[in-house]
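**Q** Quick heads-up: structures coming right below.
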Structure I
Amino acid sequence: MTVTPPEFDDAFSARLAELFAWRRDVRRFRSDPVDPALVKKLLALACLSPSVGNSQPWRFVLVEDAARRTAITENFRRTNADALADYDGAQAVNYASLKLAGLAEAPVHLAVFADTETSRGHGLGRRTMPEMLAYSAVGAVQTLWLAARARGLGVGWVSILDPAEASAALDVPADWKLVAYLCIGWPVEEHDDPELERAHWQARGGLTDFLFRR
C-alpha cells in the first residue's frame, strides 16, 4: 500500500542538525528518576532502526537489580585501572582525571546486546559480513540516543568493560554479544561539544579529515 510521506521542511532539517550537535556522551547525571513509560517509548523508537535482513537482532536488558549494577560498576573500575596502566606521563594524569562513566549516578542502566544466532531475517545479508548483526544493534543505540536527547535526556556509553564478565553478571544467553552498556538520565550540565575535547584529550576533526575519493 502506497502512503504519502511526511514533508520535512528546512526548519525541521535545521532542528535535526541541532539535535545531532547536542547529542553528547553524558557522564554526569542528576539523580532524578526517569519515567518508565518514557524509557519504554524510547526503546520502541529504537526498534524502528534498520537492521540487516530485517532481523532486529537488538536485545535490550534494563539492569535494575542492585547486585548486578554493583557487578558492572566493579567491572568498570577494574578495566579502567587496567586501561590507565597503558598511559604514561601527562597523558596518564589526564586520563586519571577524566570522568568516563556515570554508573553511580544514572537512574537507568541499559545493556544492549546483539543476538548472533537469531533466526529472524533468515541470514539475509550476513553470510559474508556476520558482524552486520552487531552493526544493526549499534544503529538502534544511535536511534535511542537521539530520541532521548530530543526529550532532554542524556545517554552515556560505557565501553570500558570486560564484555564476558558483563554478560555473565547479567545472565544472558551465550550467543548474545554485548554491544553497549548505556547510562540514561537527566544531565547535570549541557554542552554542544564533546567532554573529551574540553578535557584536551582529543580534538574533533572535520569532514576533510575523514573523506576520501577513489
Structure II
Amino acid sequence: MPLITALRATRGGGIAVHLEGAYLCTVSEALLARRRLFKGLELDEAEVAALRAEASAERIMGDAYRLLGHRQRSTAELRRRLLDKGHTDEAVAGALERLTADGLLDDEAFARAFVHDKRAAGGWGHARLERELVRLGVPAPAVAAALAGEGESDELERALAVLRRRARPLPPYEGDKRRALAALQRRGFATELAYAAVRRWVDESRAAGGD
C-alpha cells in the first residue's frame, strides 16, 4: 500500500499531504487529527479516495464560508462563484444543500435584506430592485415576496425622499425637473410615478418660496 511521504504546511494554513512523493490533497489540522495522518502511514485505495473526498468537502465549505463572510448572497450567485473556483457541480450541490439546511443560505431572507438595503442606502425603485434580484438569480417567488406589502404611495414617498436630498429646484424649473426625472428613472422608479414625484417636489419648493 502507498505511504504518506510528507505532510507540509501551506501558506493558507492547511497541510499538504504527499503520497509516495506526489501531492495528494490539502487538509486542515482538524482533518489531519481526525484521520490520524502521519508521515509513513499506509493508505489503501478506499482510504485514499475517502481522504480526497473529505479534503474536497472541507475546501468547498471553506470557500463558501469565506464568500458568505463578505456579504449575504443568493443561492445562484454562490453556486456560480463556487463553480468559478473549480469545484464540481456535485460538490457545489452538496455544499449548497448543507448551507441551506444550516440556515446560512436563504433566498427569501437575502431578497428582503437586499431590498431594505438598496432602498435605504441607494433610494432604488421597484423596477431596479426587481431587475437586480432577477440578475442575481433569486427565484421569482422570493422576489415577489420581498417586493410585496408596499403600494404606490410608499414608492412615491421613497422617490420624494430621493429628490429632497437634492438642491431645491429654482425657476424656471425645467432643467431641474429634467435632471430629477432622469435620476429617478435611473434608480428604477416607474416613469409616471417619477413625474408625479417631480411635480410634488417642485410644488414643495414653490410653497417654500422657490419662486
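Every number here is computed from the coordinates shown, using simple stated rules; none is lab data. Every value quoted in this text rests on a predicted model; they were computed, and no experiment measured them. Cβ atoms are built from the backbone, for glycine too; each structure is taken alone.
**Q** Supply the structure label, taken from I, II, corresponding to distance in nm of label points 7 Å out along Cα→Cβ at positions 91 and 139 with the calculated value 3.5.
**A** I
**Q** Further question: Identify which of structures I, II gives the largest calculated value of distance in nm of label points 7 Å out along Cα→Cβ at positions 43 and 171.
**A** Structure II gives the largest value of distance in nm of label points 7 Å out along Cα→Cβ at positions 43 and 171 among I, II.
**Q** For helix-only ellipticity at 222 nm (-39500 (n - 2.57) for each DSSP H run of 4 or more, over all residues; to 500), the calculated result is -19000, so let me know which of I, II that is.
**A** II
**Q** Taking 28, 24, 20 as the value of semi-axes √(5λ) of the Cα gyration tensor in Å derived from one of the structures shown (I, II), identify that structure.
**A** I
**Q** Tell me which of I, II gives 2.9 when you compute distance in nm of label points 7 Å out along Cα→Cβ at positions 19 and 163.
**A** Going label by label, the one that fits is I.
**Q** Using relative contact order in percent (Cα under 8 Å, 6 or more apart) for the comparison, can you identify which of I, II gives the largest number?
**A** Max of relative contact order in percent (Cα under 8 Å, 6 or more apart): I.
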